[in-house]
Each structure stands twice: as C-alpha cells, then as structure tokens.
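None of the figures in this text is laboratory data; all of them are computed from the coordinates on show. The structure displayed is predicted, hence computed values, not measured ones. Cβ atoms are built from the backbone, for glycine too; each structure is taken alone.
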Structure P
Amino acid sequence: MTQDVESKPFVLSEYLRVRFKKILDGIATFLNGLGLMPNTITLIGLVGNAGAAVLLAFGYFIPGAVVVLLMGALDGLDGSMARLRKLPVEFGAFADSVSDRYSELLIFGGLMVYAMRQANWWMALAVYLAASGSVLVSYIRARGGAVGMDTKVGIGSRFERYIVLVISLFFGVPHIGMWIIAALSHVTALQRVFDVRRQAKAKNLIRYQ
C-alpha cells in the first residue's frame, strides 16, 4: 500500500538552523557553562531590541542595525540551550515566540516614531503596513495550527523580513525596507491563508467550492 508523502515547504531559517547546528550548540554549551538560563537569553534579546528601537527612533540607523543584528544572533540559542540542558521546551518556545513578536513590533515602533518626527507620512504608512503584515503572518499560522493545519509557507517569514530590515538600515534606506517588508508580509499572509484552505479541503473540512 503506497502512501502519499506531502513535501514540506522550504523554510530558510530552519535550513540555516540545521546547517549551523554544531556552531549553535557550541555557543549554547558555552552560555550554559556560564550559568545562564535560556529564558535569560530570550529576555536579553527583547531588551536589546527595545534599545535598538530607541536608536532607530532618533535616526541612528547603523548602530540600530548592529544591535538588531546582534540580538538576531541570539535568536535560536535559547532553544539550543534548553535542548542541551534537557529542559522542557514547550513553554520556552511559547515565550520565545511572544518575545519575537514584541521585538519586531518594538523595532517597527521605533521606525514609526522616526517617520513621524520627520513628517514622512509615506514611510509611516509603510511601517504600518509592514507591522500589520508581520502580525498577520504569525497570526494566520497560529490560528491554522489551532485547528490542526500548520502552515509555514511564504516568501516573507520572520527571517526574510529580518534580513531586509538589517540591510535597509545599514544602507540608510529604512523606508525602502519597510515597503519591501510590507509587500513580502502581506503576500505571505495570503499564501498561508490559501495553504490552510488547501489543507482544509484535503481533509474534507470545506463543504463548498
């Protein structure tokens, strides 16, 4: 009896996490050796991104980008630390996800303050669209998972948005980065809506065409 195996969507962040697993585990082992707890790393990342948001609000894009980049490097270490310590990972994963959302919105908030200080309403609109799209990407996955249909598809997951953000900050063109992130996130949100619908249809959970 043959069984159809659905291919998993390619997720860049997960690919890189597997590719650099040994490096992450090495750093996680070092941090565990210092006596740091995984949730401490999560909190450091949140506080660091709050600091980056303040820098961005006052137009210090390159220093802000450096902080965002450093905090991004910490992302994933808390999970590796918990795994190496053989700690339960469920709540840690939940806390990390919530922290990621707060971090992203803090950064968008900093850029929104900058746009308003400059009376750059087009950039303010771009920040709003980027923030709303980013929230929708995460929300749609969470709601899909709640009804048994996990979805990770899309061209603009958090990692891709993070790369666009950092590059645009280093080049001093955050307004362009915001428009790109806005487009990527809303396209991804729609991709996930259709992916959940596809899964629901495959499970005969849709009674209409």
Structure Q
Amino acid sequence: MEIKELYEKNPYFAKPAKERYEDFKNTDPFPEIPQALLNYEDILKYVLTTGMIDPFEPEPKPEQEPEQSKLSGAIYTCDFSGKYFYWDNEGKYHTGSAAGEGLTLLSNSITFLEIKQYFRIPSYIALRFNLRVHHVYKGLLLGTGPIIDPGFIGRIHIPLHNLTSNEYVIKKDAPLINVEFTKLSHNPIWDIEPCSKHKKIVQDLNFSGIQYRKKK
C-alpha cells in the first residue's frame, strides 16, 4: 500500500500534526501493540496517528530508488535542515545555514547540526538515534546521549565529530540519522476510555494493506 492510499482511507491524517499530537499525546491509540522496539508497520501507525514527526515522508520520492525509502525495518531516517553552529579553536561562536555547496566539517572539529524533522513525542514512546553508517565510515562520530525523551517537543541538534585530518561536506537535506522507536511499559493512565473521542478516532482508522518493508 502506498502512503497516499492510507491518507485516502483516513481523513483524520489530514489534520495538522500538532492537532493529532494533542489528541494522543497522553492516550495510546494502539494498546494492542506490545511494549517493544517498533517495526515498520507500527511506526507508520503511530507517526501518522499521533503526528510525532513532521514532516513525515515514509516513501521514496519519484526520482529515488525503492531502497532510498526513509522508513524500513525498524528505523526512520531524518535529515540535515541546513542550520548549524560551532565554536572555533579560539572560542568564537559561528552559526549559519548551509549554502548550495553544503556545510564543510573541518578536520578535528565538533559541529552541531539541526535535524529538519520536528518532533512531538507522546508520553508512551521514546526515541533513540544514531548516525547513518556511511557517515561513520568517513570517520564522523555522533556525540553521546542519543535519546529523545517522551514528551519532548521541538527540533534536535546533534554534535557531529570529525575525527579525521580531512574536511567533509554535508549538504542541506542530506540523510543524517536513523531513528528507532520504543514503546514504554504499560501505564493505565494512557488507556483509551470507552466512548471517548479517542476511541471513535481509532475505530475509524483503516490500516489494511500495510506491508512490512525491510532494507535491501
């Protein structure tokens, strides 16, 4: 099933992400999904229903190959917004937005890069992230502490270390980190109340036809 079909079947997804988050930030729409690392299908259900990532683009663009999908297996890939900041060797603060040629990461440096996607994390989900492997092979390293807590709202900045003697260029919108989703152990305060608006919303959702997808 393509994402456009899910939107056709579910008018609720046309609501702004912020409004969907307000509906489900403290109410778990899918209590039947186990408390565990979420797979492709469950990530799709939660993000579309709760608006926790915006923009959310699970399918590759028309000019991209299928394996370039942002969502597969148990991860969603997030991108570099173009905005950054860092301190040079003399302690001077620098900030800006990457131009068309991209941002140059100086050798033996630490640069803080903003992630394009805006996060609104429900009370019952925690996110972890790490640098995409092909960046690691270049000698780049993500700073410690890669977790996004339940309840977090906003964009994140990641400290990217260039441990090599070479300079590397990262362009705006480049795929940068892979995010995984873990559902917390059950707490009854997140249960859907019978006859509530949340119950009606979930009953009207239609996810039939979603197929599990894995990286090739």
Structure responsible for 62, 37, 27, with Cα extents along the principal axes in Å calculated and labels P, Q on offer
Q
Re Rg and Dmax of the Cα atoms in Å, for residues 124-187 alone: value 14.1, 49 computed from one entry in P, Q; matching entry is structure Q
Comparison of P, Q - label where distance in nm of label points 7 Å out along Cα→Cβ at positions 36 and 180 is highest:
P
Any idea which of P, Q comes out highest on relative contact order in percent (Cα under 8 Å, 6 or more apart)?
Q
Here distance in nm of label points 7 Å out along Cα→Cβ at positions 84 and 164 has been calculated and equals 3.4, so which of P, Q was it run on?
P
Computed 37, 14, 13 for Cα extents along the principal axes in Å, for residues 28-75 alone - originating structure among P, Q:
P
Here log10 I(q)/I(0) by the Debye sum over Cα atoms at q = 0.15, 0.16, 0.20, 0.25 Å⁻¹, for residues 100-139 alone was calculated and came to -0.60, -0.66, -0.91, -1.14; which of the structures P, Q was it taken from?
Q
Value -25500 of helix-only ellipticity at 222 nm (-39500 (n - 2.57) for each DSSP H run of 4 or more, over all residues; to 500) was derived from the coordinates of, among P, Q, structure P
Can you rank P, Q by distance in nm of label points 7 Å out along Cα→Cβ at positions 132 and 148 and just name the one with the largest value?
P
Comparing FRET efficiency 1/(1 + (r/R0)^6) of positions 52 and 196 (r between Cβ atoms, R0 = 35 Å, to 0.05) across P, Q, which is largest?
Q
